[in-house]
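Asker: Heads up, there are several structures right after this.
Bear in mind these aren't lab numbers, they're just calculated from the coordinates by the rules spelled out. Because the structure is a prediction, the values reported are computed rather than measured. Cβ atoms are built from the backbone, for glycine too; each structure is taken alone.
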Structure P
Amino acid sequence: MKPIMNLPENEGKTVTSPQMETYMTFRAAIPKPVSEEAHLRHILRFYVARALAKSGASSILVRPAVRCADQTLTVDVGARKDDRVILAVCEPAGVTVQTVDILDGLKGAEDTEVIVLHSRYADAGSVPQRFASQLASKTFRLMSVVPPPFDDVFEYDIWMFELTFREAMA
């Protein structure tokens, strides 16, 4: 089954190109959740959304609810590109059990690409072993990034590291 993102709970979660020019404009449009003390997860959402927009994706949603089969999951970024759905889960450190649960819910999704982005300095957890067939078929992509060495929202726009995303599994 193909994931569904056009849900009522996703109203107001769409981000446009002008809102992705800087982290501050992004954050004004899509506020960082108050439950997240540090900005790193939100800055990763910003860079993923921006990279997806530059690659031609449309209907970019931040923190959307996604219905797949009989469950509703929340991911960090969702988008459409051609007839495919692209979903991203951003981990500021290593891959968590919650992310593995999300991946379990998405492993049978049709016409879907799932990106798992984590810190290059942390662990990918059980993802390489548990989702080996999805990684081999490129329906799941395990990527890592060097996180910025600070938590200053004004400096994030200088730290443009979207080009340093790299496949963790070659």
Structure Q
Amino acid sequence: MDQLHQLPNFLENGDLLVDTNFFIDSFHNPNNFAEFISTLKKGNVEIVTTSFVKYEFLKSKTIDVVRKKEIFFNELVGVVLPLDSETEKQIVGLIEEYKQYMEGVSLVDLILGAFLKRYGNKLFLLTRDHKDFPTNVFDRMHVFNVDGIRDIKTYGVYCYGCQKTKTKCGFEDNIPF
């Protein structure tokens, strides 16, 4: 749990694309994630995602739960990135890069990967779907564990092109949204 409270330097004042599993885990275990979310806010980290993640997270059996999840989502997320033509252009090339690792990758994760590819070292992804973001395509920049009562969840922070370009991962330029 202590790893959650230490924000990697490269995330400070940056933009963090968040996958569905983080919303699910933090919604169901708010005490385990409250301090980490506070750490993100203190580090001036903008939480961003896509509408695909939003709707995947909102899916529930009752409208009451949907409404609670929507309030939770809206409190956390600063920006919902639109799937525009520039991001769409990245998808086919990304499928080619995945090669044999494409099997089982969800459409939502492919779209998240396309956002990472589009914005390069200006955008990072927080996920625990490690198999859907292979390190021959993406750079895993940081890993941390979240202790639960019955399990341990391992999250990774991914980037596209941070190591390959040998540039410092950072946010010299803001993402234009």
Structure R
Amino acid sequence: MTDMDSRHLRCWLDTEQEGQDDLAELAFKKLMTGLPGVELEPGFVERAVGAAWRARARRRLVARLARVTAVVLVAAVSVAIVYGLGVFFAAAVVRVMVVVAHGLVWLATAVGDGFRWWAVAERVGAGVAQTVMSPRTTALVAAIELMGMIAIYAFQRALRDGPHDSEMET
């Protein structure tokens, strides 16, 4: 860096620090225009592109290896879990199947018993209905109801008339 370049650098840094944006931009422009141009070598672009492609290929290879490693690791852990807990899972599956079978048998017998009990209840209900619906029973029930109403009326009358009569006599 030349003496002139260091002066432009110092001027730019000082104006930036002082907050003088317009002067800082002018000082930065002078600093940049004073820098010498760089000429590229003939094979620079080829080397840069080749390095970029190699880096890309390396990243893809590492990513692929990481995915394969993850798959192998998950498979190994899964096999270990299945092997370690396989007996437990097999016993659990057998227990569940036995319980389901017992439940189906119980359900079938319960439905059969339920149909039998409903048939019995239906016959009892039909017998009761037939007895109650006969004309003789209907007349008897109506007579009992009338006698009950007459008794209630008589009790009300006796209770209502009783205290008033005793008060009048004294």
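Asker: When helix-only ellipticity at 222 nm (-39500 (n - 2.57) for each DSSP H run of 4 or more, over all residues; to 500) is computed for each of P, Q, R, which one produces -6500?
Answerer: Here the read-out was taken from P.
Asker: Ok, one more. With distance in nm of label points 7 Å out along Cα→Cβ at positions 82 and 106 as the yardstick, tell me which of P, Q, R scores highest.
Answerer: Answer by largest value of distance in nm of label points 7 Å out along Cα→Cβ at positions 82 and 106: R.
Asker: Looking just at Kirkwood radius over Cα pairs in Å, which of the labels P, Q, R belongs to the structure with the highest value?
Answerer: Structure R gives the largest value of Kirkwood radius over Cα pairs in Å among P, Q, R.
Asker: Moving to a separate point now. Out of P, Q, R, which has the highest value for relative contact order in percent (Cα under 8 Å, 6 or more apart)?
Answerer: If we compare relative contact order in percent (Cα under 8 Å, 6 or more apart) over P, Q, R, the biggest value is for Q.
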